[in-house]
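Engineer: Input: structures, listed below.
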Structure P
């Protein structure tokens, strides 16, 4: 697996909560600008996985990293932008996701 493929997946994982935030903003004010923004991000995020897989990353690893990072970034965005509570249980569970994502990455490098 190349660093370029990994970079694509990380960028796609970052874009995942971006479209969710756009969807929330659209639901609040029904602005066509938020709708267009959301649709573009909904397209861009999975395209990053396609680019990563085109660069040789396996489907299972690419999807797992993408969804795991998306969940982590979505939680961070919720805390920073929407004042959601950060609880110890959430921290522990997010750390488990991060460990799993790192483990998947290491398993492809080692094995």
Structure Q
């Protein structure tokens, strides 16, 4: 299990460098997020060719949305079909940043 945390001013970029994602990786992610509570998250799983526990990622993404936080998952294009179309899942870092910025604009408009 290998999670690398990079802190940006606006969000956390969490990169997973292994080729598979499992429940133990999710548990490590959950611990990391508990320590960084209230932050927007971009989870980079683009190196993964096997992703398990998608339902737990969906649940975690739903919790973030309920807390008015972004939780964007970056995956390889070939993996996109595994995810529910309602999830914030994108195939490139550029799209992840665009998605985050759009959600940020939405939050600002709703706050007015």
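Engineer: Identify the structure, out of P, Q, from whose coordinates P(r) over Cα pairs in 10 Å bins from 0, in percent was calculated to give 14, 51, 30, 4, 0. Please list the in-between numbers first.
Structural biologist: Numbers: P: 15, 39, 31, 13, 1; Q: 14, 51, 30, 4, 0.
Checking each candidate, the match is Q.
Engineer: Another question, then. Please compute mean count of other Cβ atoms within 10 Å over residues 64-71 for structures P, Q and give me the label with the greatest value.
Structural biologist: The structure with the largest value is P.
Engineer: Of the structures labelled P, Q, which one yields -31000 when helix-only ellipticity at 222 nm (-39500 (n - 2.57) for each DSSP H run of 4 or more, over all residues; to 500) is computed from its coordinates?
Structural biologist: Here the read-out was taken from P.
Engineer: Suppose mean count of other Cβ atoms within 10 Å over residues 8-15 works out to 15.2; of P, Q, which structure was it derived from?
Structural biologist: Values: P: 21.4; Q: 15.2.
Label of the source structure: Q.
Engineer: Let me ask something else. Rank structures P, Q by mean count of other Cβ atoms within 10 Å over residues 40-47 and report only the one at the top, that is, the highest.
Structural biologist: Q
Engineer: Thinking of P, Q, which structure, once relative contact order in percent (Cα under 8 Å, 6 or more apart) is computed, gives back 21?
Structural biologist: Computed on structure Q.
Engineer: Given structures P, Q, which gives the highest value for distance in nm of label points 7 Å out along Cα→Cβ at positions 80 and 96?
Structural biologist: For this comparison of distance in nm of label points 7 Å out along Cα→Cβ at positions 80 and 96, the top structure is P.
Rule-based calculations on the coordinates, nothing more; no lab input. Just so it is clear, the structure is predicted and the values come from calculations on it, not from any experiment. Cβ atoms are built from the backbone, for glycine too; each structure is taken alone.
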